[in-house]
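Each structure below appears as structure tokens.
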Structure P
Amino acid sequence: MSLTPALFGQLSQGMGVFVLACALVTGLAVSQQWSWRYRMVGVTLFSVVLVVGLFSLSFEPITRSSVQGAVPFKLVYDRFGSRATIAVAPSIAYDELEATLKQAGSNLFSSGRINQGDKQLTIYARTIVHPRDGVSQPIYLGYVKRSLTLRNDPDLEVKVFDDKFAELTQIRG
């Protein structure tokens, strides 16, 4: 079962019915002055909080996608704007880099990003190599560009810098 906005919408509707039932029982308990009436008030209010949370997830659930062939990456720079940078291992293969960029493009999407004049989110992939002792060299291997507004962007652009990847291969030996 995947977590989709429709599923969260159904769950919030079901919890809404539960809240109405709790409210009726709470009203009856208060009017009859039963000893457990304040417990029902707590149950009802907590259920309202759950309904609000489920309803908000029905707009955009928090899910992560998995792309076949992608390797783990670390988010290095992201100010929730139109640019971000991820770090990958220096031992990454060409196909793994493409898959990892696609996965990063999917996982870092959020409709709340600040566009700052850009219409696309650009995520750069970089690695750090050590050509000799005491020297660290960052190498930007590629990027993915995707829409800032569409979750399933049909125009996803993945670009791997062939010259930088060849440089990485040469440094690795």
Structure Q
Amino acid sequence: MIFAQGSGTWTSIGAGVFTFSALLDRADGELARQTGRFSRHGHRYDLLADCLAGVMAFVGLGIGASGGVLGPMAVVLGVMASAGIGGLFWEINVAAPGRLPGWTGRNGRVLADPDDGIFALPLLVLCFGAEAVLVPGSMVTPTAALWLAWRRRLGAEARRRRDTVS
């Protein structure tokens, strides 16, 4: 919750800590795969931790930016972005894991992990400020989550129709 401190120095420290954490997260996952010490439980734990890190980062950004131009609306925007991250997590990992049309390979693995986009967060915060990240984040993440839910529903309806015709 370093981002919640709101000052330029704390925001820079938060961006550094967030980046370091994300890099360590990628390194431990790769180490587990390379050494054969991975498990389904560990993978789920890692995904949940990634989701919580994104949620907490946006809530922290919203709290930290509430003393600026956006005022209390910054907290609302942070919560909206966090809800979108939670929705994306649900759609990708719980509701339809491995069933995203066009996003999965033949083996069912996700080809493009939206979580990788989180690496842009600290850079964008450092370059443009929390406010400039909160506004689009509060629109893009919920929209993407709703779009995936809609796509999943369309896919389920198409499968149901195909099954009834067969």
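Assorted remarks:
- At a computed 4.3 (distance in nm of label points 7 Å out along Cα→Cβ at positions 90 and 154), which of P, Q: P
- Structure from which 1.3 was derived, distance in nm of label points 7 Å out along Cα→Cβ at positions 26 and 42, options P, Q: P
- Structure (P, Q) behind the derived value 17 of relative contact order in percent (Cα under 8 Å, 6 or more apart): P
- Read-out P(r) over Cα pairs in 10 Å bins from 0, in percent, computed value 9, 26, 22, 15, 12, 9, 5, 2, 0, structure in P, Q: P
- Which entry (P, Q) yields the derived value -24500 for helix-only ellipticity at 222 nm (-39500 (n - 2.57) for each DSSP H run of 4 or more, over all residues; to 500): Q
- Here FRET efficiency 1/(1 + (r/R0)^6) of positions 18 and 82 (r between Cβ atoms, R0 = 30 Å, to 0.05) was derived from just one of the structures P, Q, and that gives 1.00; the source is Q.
- When distance in nm of label points 7 Å out along Cα→Cβ at positions 50 and 74 is calculated for each of P, Q, the greatest value falls to P.
Taken together, the values in this text are just the output of simple stated rules run on the coordinates, not laboratory data. Model, not experiment: these values are computed from the prediction. Cβ atoms are built from the backbone, for glycine too; each structure is taken alone.
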